[in-house]
1. Thinking only about Rg/Rh (Cα atoms, Kirkwood Rh), which of I, II has the largest value?
2. Given a value of 0.7 for distance in nm of label points 7 Å out along Cα→Cβ at positions 91 and 147, point me to the structure among I, II it was derived from.
3. Comparing distance in nm of label points 7 Å out along Cα→Cβ at positions 59 and 83 across I, II, which is largest?
4. Thinking of I, II, which structure, once Kirkwood radius over Cα pairs in Å, for residues 107-154 alone is computed, gives back 13.0?
5. Of the structures I, II, report the one carrying the highest value of relative contact order in percent (Cα under 8 Å, 6 or more apart).
6. With distance in nm of label points 7 Å out along Cα→Cβ at positions 35 and 67 as the yardstick, tell me which of I, II scores highest.
7. Which structure, out of I, II, was helix-only ellipticity at 222 nm (-39500 (n - 2.57) for each DSSP H run of 4 or more, over all residues; to 500) derived from, given a value of -13000?
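What follows draws every value from the coordinates through simple rules; no lab data is involved. Keep in mind it's a predicted model, so treat the numbers as computed, not measured. Cβ atoms are built from the backbone, for glycine too; each structure is taken alone.
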Structure I
Amino acid sequence: MIIERPNFHILTGGPGAGKTTVLEALRARGFLGVDEAARQILKEQKAIGGDATHDGDRIRYRDLCLARSIELYEAVTEPAAPVFFDRAIPELLGGYGEPAGAPTPAHLAEAIARYRYNRTVFIFPPWEAIYCHDEERKHSFQHAVDVFELVGAVYRQCGYTPVEVPCVSVAERVEFILARAGAA
């Protein structure tokens with residue numbers, strides 16, 4: 001059974017492009033925001049000394065992210081008001097465990113087909129002026145560029161339309177997103 005949630009909006013892009021900051025600004029305006037599952041998993045793995053990470057057991061990491069992403073999707077009961085997700089299920093196609101060109105695992109393909117978000121995806125381009133490292137983000141700026149290109153391709157492959165969020169102030173980014181989400 002397909003679950004279509006047109007009020008579920010995805011914020012995506014490479015790391016360090018401002019997604020989380022904009023999500024917090026949307027929350028400050030009263031909108032529901034859902035944190036990135038992968039970042040939660042990385043914190044948990046670090047706390048227990050686990051290796052289910054993007055540079056460890058990538059297949060286990062992908063599957064933990066998938067399970068958590070489904071839990072987060074199903075936990076939101078808001079039927080109409082916009083809900084904003086920091087990343088979403090389709091991104092798990094982006095190189096989590098399988099070598100390039102390998103077929104998509106059936107359970108992942110099924111989840112991508114079943115749990116549908118608004119067809120417009122807000123993609124944040126790499127922005128070197130704001131890019132920085134933190135406890136979970138240790139990659140180069142070039143990695144951010146590569147991820148941006150990969151997630152755009154993944155969303156198009158999954159039937160979504162990526163819309164690039166301009167590199168402007170947080171307030172202007174919020175207004176841009178709300179206007180396109182029909183919530184301005």
Structure II
Amino acid sequence: MSMTKPLMTADYLLRTPDLGRCELVRGELIQMTPAGSEHGSITINISSSLAFFVSRAGLGRVFSADTGFQIARDPDTVRAPDVSFVAAARLASPLPKGFFPGPPDLAVEVISPDDRDREVMAKVENWLEAGCQAVWLVDPRRSTVRVFHRGVAEQLLGLSDTLSGEPLLPGFRLAVTEIFK
């Protein structure tokens with residue numbers, strides 16, 4: 001006799017905080033381990049630069065890794081990028097108490113040592129399919145940033161390059177070396 005696990009819902013995930021940090025992918029709960037110190041440092045380097053720029057320019061809001069975005073229903077998918085940005089035009093006032101409805105405009109994913117390439121690329125594709133305008137994939141092992149935009153060829157940046165927020169974040173620039181310092 002085959003026993004199938006019941007699918008979880010976004011509402012259940014939101015009402016059950018004792019689960020710890022998780023994502024929900026097509027109704028299946030994915031436990032997330034705490035990030036290491038290198039991962040945390042890289043994430044704060046990006047988020048602080050991005051948050052300062054977005055705030056000064058009045059472009060929208062930057063969110064931390066604690067923020068869930070519900071990007072699919074029936075079965076539900078809730079993802080939480082390491083850093084994210086939502087343009088002002090898409091923000092409700094006040095912000096929702098629960099998961100943000102829909103994808104961020106920008107999702108930043110910092111690869112952890114135990115992440116598998118196939119799973120990371122599936123997450124990038126998941127974000128783009130859900131409507132993200134851009135995904136920045138930060139790889140600490142290689143000191144690179146891969147930039148993905150819907151319908152545009154991937155861009156690979158190294159330590160001598162500068163990350164640009166164009167066209168989503170006009171004027172935003174961040175030296176890749178600043179991300180990894």
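1. II
2. I
3. Between I, II, the highest calculated value is found for I.
4. Structure of origin is I.
5. Largest value of relative contact order in percent (Cα under 8 Å, 6 or more apart): I.
6. I
7. Matching structure: I.
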